[in-house]
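Participant: For reference, the structures are reproduced in the following blocks.
Since every read-out is calculated from the coordinates, none of them should be taken as a lab result. Nothing here was measured: the structure is a model prediction, and the numbers come from that model. Cβ atoms are built from the backbone, for glycine too; each structure is taken alone.
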Structure P
Amino acid sequence: MSVRRIGNLGMYIDTRRRSAVDAAKTVVRIADESNVALQIKPEQAPAVGLKSAASNGFPAGADLIVSLGGDGTLLRAAHLAVPLGIPVVGIDFGRMGFLTALTRSDYAKMLGELITNGVETEPRTVLQATLENGKCLLAINDVHIDRIEHGHTLTFGITLGGEHVADIPADGIVVSSPTGSTAYFLSAGGPILAPGLDAFGIAPICPHTLFSRPLVVSAQETIRIGVPRDASGPAHLYADGRLEADLQPGSSIEIARAPQAAHFVRLDDRHFFRMLERKLHWGTSIKRSVRNEDGSVARPTR
């Protein structure tokens, strides 16, 4: 695996979080001490008093983007990074912090080492959703279609590689990358997919049938999801939790692997499985005590 040297550092901040803004000032100091160029989105620069680093072309030219915030902040940074092939690393100042690799307690030391030694990255499969009008959307985590009118299920048509495979009455459908399998896809009953898999997950949301189970397919497949013509209204289309479009009755959307991958900084081969244990308590009995992030014991309620 090749090592990427850092000469230009991009910084993406959740400016609503005071702790993230304070940490950004430490990142500025680390970059300065390491003689590394620094750039930041113009609208975020005033929060850290760094107008000189504001870049209208952000993040073009960056060798690494550091996000300071939660998983949502990292996803927004990754949406900017993916088309340019720039790796990203997140410092956790959110609630879950599943995608972020650095903690608020060790980020200064770890970031300094990354700048000094360079970064190793791992590619992650990215979804590309194509609407009938030709508009393309990228999703690091997932694409999902949801009904608008509550109380009415929609029967979604699912086609794989040009072959119609199912009609599923449900509140919605979520298609996930391996990276997103621990997010909404997991809540919808889907399985956890290891990050390196070249696969997609498909799961119905609240299906109105006993036999609609999540499905894992090759990332080589093209998935088409259709909204029924007799639907009483359109369905909402979301990419990484952001409302992007309304799908009218009789319309459809294609989902396939994007030509670009997301590149996340690789710190530890076992990081993903440790995060499953720490954040989602994977493999931990509800009868056993679980450690909180601060080391205190969280005992299961009865």
Structure Q
Amino acid sequence: MDIVFGVDRIPGAGETVLATSAARYPGGKGLNQTVAAARAGAPTGFIGAVGYDDDGERLLLTMTDDSIDTALVRRSTADTGRAFITVDAQAENAIVVSSGANADVVTLTDLERARLRSTGVLLMQLEVPLETVREAASVAHSAGVTVVLNAAPAQALPPELLADLDVLIVNEHEACLVGGSDDLATASALLAVLVPRLIVTLGPAGSALFEAGGEVARVSAPSVVAVDSTGAGDTFCGAFAAAIAEGIGFVGAAEFATVAAALSVQAVGAVPSIPFRASIEEAGA
């Protein structure tokens, strides 16, 4: 659950600022990306956890409203995960996440492993334990499933996980952290040789696409008036996964996802801002 504060500027260390607005929205990287994939037209299921609390009920209802299969969503005695978000007047954000129930997803069940082997695309983030992500990637990769990882929140990735990925998606900040260099070009080059395909999202500048160790394309983003960038990266990931599942090529899928992300920054809130397929196609026409 996202608790979003509108502010004139994001506070620095030790500073207190007054919010101009406050609201709660369904969120979380897993949920955002699942909703984005479903609204982009892909039959979608979700593996994760929520608590036995009001936030958990609301998030389950959010998924049901978007026809997402929630059969594998676990219930936990821990509180539902929360994100505390400040959004400034330039639509930039700063986010702190409390994992809550997500931390309970420490191993996969036999039913979850079976589902992973029978799916078309597995899209993961790092808001559940890394060991679970590694296990899921291994199970899916061994079955020939396309495995996509959005390495956020960013952390070092073990070689075993990287070896099971088909696509790694990171923003500029994440690329530097995961790639181990403060220079974006250097970090991107280092990551590009570790995975078959790499996407580095560049905010308003679009994205850089790498394949077989080298840059193969740049995708430009449409010029829009942004009001809230929260969830834009998640919208990109979900829409990209949906396009790949549909059989659209690497560059075409990134172009489709870029249009979806550009639409999402024009509305407030993560899930509320995620566009539907018809809007994406109309904007990209």
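Participant: Tell me which of P, Q gives 1.1 when you compute distance in nm of label points 7 Å out along Cα→Cβ at positions 63 and 87.
Facilitator: On the way: P: 1.1; Q: 2.4.
Derived from P, not from the others.
Participant: Right, here's the next one. So helix-only ellipticity at 222 nm (-39500 (n - 2.57) for each DSSP H run of 4 or more, over all residues; to 500), computed for just one structure, reads -5500; which one of P, Q is that? Don't skip to the end; give the middle numbers.
Facilitator: Numbers: P: -5500; Q: -11000.
Here the read-out was taken from P.
Participant: Of the structures P, Q, report the one carrying the highest value of distance in nm of label points 7 Å out along Cα→Cβ at positions 31 and 175.
Facilitator: On the way: P: 3.6; Q: 3.0.
Biggest value here belongs to P.
Participant: If distance in nm of label points 7 Å out along Cα→Cβ at positions 199 and 223 computes to 2.4, which of P, Q did it come from? Mind dumping the intermediate values first?
Facilitator: On the way: P: 1.3; Q: 2.4.
Matching structure: Q.
Participant: Using the calculated result 0.45 for FRET efficiency 1/(1 + (r/R0)^6) of positions 71 and 167 (r between Cβ atoms, R0 = 25 Å, to 0.05), pick out the matching structure from P, Q. Working shown, then result.
Facilitator: On the way: P: 0.15; Q: 0.45.
It traces back to Q.
Participant: Where does the value 46, 26, 25 come from, among P, Q, when Cα extents along the principal axes in Å, for residues 55-142 alone is the thing being computed?
Facilitator: Structure Q accounts for this read-out.
Participant: Of the structures labelled P, Q, one was used to calculate Cα Rg over 2.2 N^0.38 Å, giving 0.94. Name it. Walk me through the intermediate numbers first.
Facilitator: Numbers: P: 1.07; Q: 0.94.
Label of the source structure: Q.
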